[in-house]
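Next up, some structures in structure tokens.
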Structure 1
Amino acid sequence: MKINNYKFGKIEIDGEIYKNDVIIFPQYVKSEWWRARGHFLQVQDLKDVFKLRPKKLIIGKGYHGFMSVSKEVKQKAEELDINLVAEKSKEACKLYNKEENKDDVVLAIHLTC
């Protein structure tokens with residue numbers, strides 16, 4: 001999959017536009033991704049990702065980077081040997097697109113804030 005465009009509140013993935021937060025898995029996009037505590041990312045918000053156990057998890061923390069990642073998420077990723085990268089969403093999109101083999105990469109992205 002390829003991110004064609006990202007701007008505040010909107011992302012285009014393989015030509016399809018999404019206006020809600022998403023998780024890009026290797027085979028599909030989970031649209032309208034919601035977190036239990038909005039701008040605080042917790043393990044329960046990523047249970048499908050952790051079940052998959054990708055080699056790399058890229059987190060887009062929002063346009064301004066306001067979504068925080070809990071220490072439990074970081075610990076869980078480490079336990080499962082998942083390389084976790086958390087950046088502002090624009091940078092996260094660039095990092096995702098640079099990945100040559102996306103079969104083991106997941107992007108969880110907050111589109112606003």
Structure 2
Amino acid sequence: MFDFEKLELYKILKGQNLKVLTFLNKVENIDKHIVDQWKRASLSILTNLVEGTAHMSANDKKNFYIMARGSVFECTALLDLVHEMKLVDDVFYEDIYLGYEQCSKMLLAMYRSIDR
């Protein structure tokens with residue numbers, strides 16, 4: 001088992017990605033550029049977390065966690081946009097929004113824990 005597979009955040013992000021990607025692969029009424037950007041940003045959260053765990057230096061780890069958190073913010077903005085456009089329902093919005101919020105907090109905690 002790889003180190004990243006033991007992280008609770010990895011498991012949460014994997015579930016979050018499954019929900020978002022399943023939704024985006026089925027949706028037809030959202031602009032394809034938004035769909036593409038959301039998919040890339042969503043996957044970026046997961047892959048930056050994973051890559052960060054592989055690095056040994058504190059600064060490298062921090063940079064990957066910062067990039068992952070930036071992608072969380074990007075996904076949240078896209079989610080908010082499509083919600084305002086009435087392209088996602090309130091239940092999906094709330095579920096995904098809360099997932100992004102939790103991931104953001106966990107990434108920040110991981111970032112802060114590196115210097116301790």
Structure 3
Amino acid sequence: MEKIEHYRTCIETLLERESRYQSQREDVESQLFFDPVRHHYQVMWVGWQGLKRVYHTVMHFDIREDKIWIQQNTTDLDVGEALVEMGVPKEDIFLGLHPPYKRPYTGYGDSVTNS
């Protein structure tokens with residue numbers, strides 16, 4: 001359980017940092033979503049740009065089977081590397097945002113055995 005708590009803290013830290021980058025549009029806000037029971041975490045931009053609805057997932061992480069799954073990252077930040085710098089082993093990071101056939105070549109978790 002200590003491992004999961006560490007991973008949760010790392011993810012929440014990354015998302016809180018990203019949420020500080022407020023959109024340049026007044027009517028768009030960053031929203032954080034943490035579900036520590038089901039292990040889903042994300043930051044979104046929500047609001048309006050003129051008459052156009054803004055509803056955009058900026059980053060999304062899950063913790064599944066004691067591994068961190070990066071489900072979405074639309075930033076310039078290499079979140080995999082950021083997690084490694086926070087002490088998460090590369091083999092515990094899965095790139096869910098890539099198709100399964102690409103994951104074994106990413107240098108991160110081997111999804112063939114844990115998908």
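On relative contact order in percent (Cα under 8 Å, 6 or more apart), which of the structures labelled 1, 2, 3 is highest? Biggest value here belongs to 1. For the structures shown (1, 2, 3), distance in nm of label points 7 Å out along Cα→Cβ at positions 33 and 65 is largest in 2.
Each value in this text was obtained by applying a stated rule to the coordinates, not by laboratory testing. Here the structure is a predicted model, which means the values were calculated and not measured. Cβ atoms are built from the backbone, for glycine too; each structure is taken alone.
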